[in-house]
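Heads up, there are several structures right after this.
Each reported figure results from applying straightforward, stated rules to the coordinates on display, with no laboratory input. Bear in mind the structure is a predicted one, so any value in this text is a computation, not a measurement. Cβ atoms are built from the backbone, for glycine too; each structure is taken alone.
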Structure P
Amino acid sequence: MPDGTEKDVRSVVDLVLQCSDITKELVQQAMRDYLQQNQDKSTHGKTSLRKLAEQSNGNLDSIEVSSANLQDFKEIAKKYDITYAIKQDSST
């Protein structure tokens, strides 16, 4: 029959094994979160209208920006990590 010291050693070993499983799962989840976060960051800024429609599931908003204010718009969009596409108005 194992003495008290052997039981303590087994308890410690069991605890270490449980912690190693938790650590492995946490590392895997952290890597998934990191990769997802990097994918999200790469989509900010100027993009094509087609990609923008795919990202937003077709839910797009539009605003008119004059050519004189286009540079200001780009700076503000960059500051706030806005994804945008520029389309020239063909009717003018």
Structure Q
Amino acid sequence: MNTEAVMTMSYQAMKIALALAGPLLLVILAVGLIISIFQAATQINEMTLSFIPKLLAMCAVLVLLGPWLAGIMVDYIRQLIGGIPGIVQ
């Protein structure tokens, strides 16, 4: 196993991690920004006001995108397992 194969596998792993975490992080960022603007406009400083909507948004994204995210992960794992014979040589 040479360094090029290791770098390729590392690059693919980071790309998959970004694809899996990206939608969740972007939705939570948008919800947090909206809640922060609302809190600044109304001067309400309640911690649960920012936490609960983020949690609900994250759950909604996982329900909607869960099959797609699981499919990406399963394809990547199949590719890794299928490449084991080439790595061992």
field: Structure from which 43 was derived, relative contact order in percent (Cα under 8 Å, 6 or more apart), options P, Q
entry: Q
task: Kindly point out which one of P, Q the value 0.95 was derived from, the read-out being FRET efficiency 1/(1 + (r/R0)^6) of positions 32 and 72 (r between Cβ atoms, R0 = 41 Å, to 0.05).
output: Q
- prompt: Any idea which of P, Q comes out highest on distance in nm of label points 7 Å out along Cα→Cβ at positions 24 and 48?
  reply: P
- request: Can you spot which of P, Q the value -20500 was calculated from, given it is helix-only ellipticity at 222 nm (-39500 (n - 2.57) for each DSSP H run of 4 or more, over all residues; to 500)?
  value: P
message: If Rg and Dmax of the Cα atoms in Å is calculated from each of P, Q, which structure is the one that comes out at 19.3, 64?
response: Q
